[in-house]
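**Q** Got some structures for you, see below.
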Structure I
Amino acid sequence: MTTKNDIIETVNTFLVEDFEIPAEKLIPTARLREDVGIDSLDVVDVIISVDEKFGVRLTNQEMAQLRTLDDFYNLIVTKTV
């Protein structure tokens, strides 16, 4: 079973490696758009990365509703249970 900590570690790793986001920005309360810098062009790539890493399909609509990195982690948690 994948734990939330596993999800956080995996998500943070691909955000740093694939999106070149500084690791120090990746705190749970960070806002995806304003603080992390995930823009509308990145959303498709993030969705693909999540599918590849977790076998979880996210929609653009689900991504649009997320505000913080913790919201993002929690969405993946709910879909992997």
Structure II
Amino acid sequence: MPTPTRQKELIHLVRQDCGSCHGMTLHGGLGPPLLPETLRDKPADSLVATICNGRPGTPMPPWKQFVSESEATWIVDQLMSGFPQ
């Protein structure tokens, strides 16, 4: 699990960087919503892979230069349970 300081950084990254496409409240925009109800049926490991590697042919870039796989896993866990404010 990321340290409390890193958690704050990751929350900021998701709200600002991911939010620029997925909506500042994560309810969707250019990218789909990142809400528990929209992620519920998606495998967590697939979501982690999407964060790390992006989705070729879409605007979703890879984030592996900014977050580790374990940090991406933490982000997915947070998104699936209702992302912190």
Structure III
Amino acid sequence: MLKHSSVWAAIDKLATGKSLSRSGLARFCGLDATTFNLSKRFEPSGKPHWPAMLTLSKVLDATGVTMTEFGRMCDECAQQNNDTK
């Protein structure tokens, strides 16, 4: 099962892999520069805000990563953060 923290960690990992900041990755993908800001990852109420499927699609297309590879990255991030439960 995908975890909120693991999905965002995988996006951060994609940015790092391209030698980009979060805002740099967003611009690289044709998104608003603030799309991946830490402040956008939770609603003001504290409820987790998940990236939209269209956003993920743009990220995967721009970076050349498949959904399967992204899923593996999420799993790796979960294991690194002991977030597997």
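**Q** Which one of I, II, III has helix-only ellipticity at 222 nm (-39500 (n - 2.57) for each DSSP H run of 4 or more, over all residues; to 500), as calculated from the coordinates, equal to -13000?
**A** Working: I: -19000; II: -13000; III: -16500.
Only structure II yields this read-out.
**Q** Compute distance in nm of label points 7 Å out along Cα→Cβ at positions 43 and 59 for each of I, II, III and report the one that scores greatest. Walk me through the intermediate numbers first.
**A** On the way: I: 1.2; II: 2.8; III: 2.0.
Once distance in nm of label points 7 Å out along Cα→Cβ at positions 43 and 59 is tallied for I, II, III, the winner is II.
Quick note: the coordinates plus some simple rules give every number you see, no bench work behind them. Note that the structure is a prediction, hence the values are computed from the model and not measured. Cβ atoms are built from the backbone, for glycine too; each structure is taken alone.
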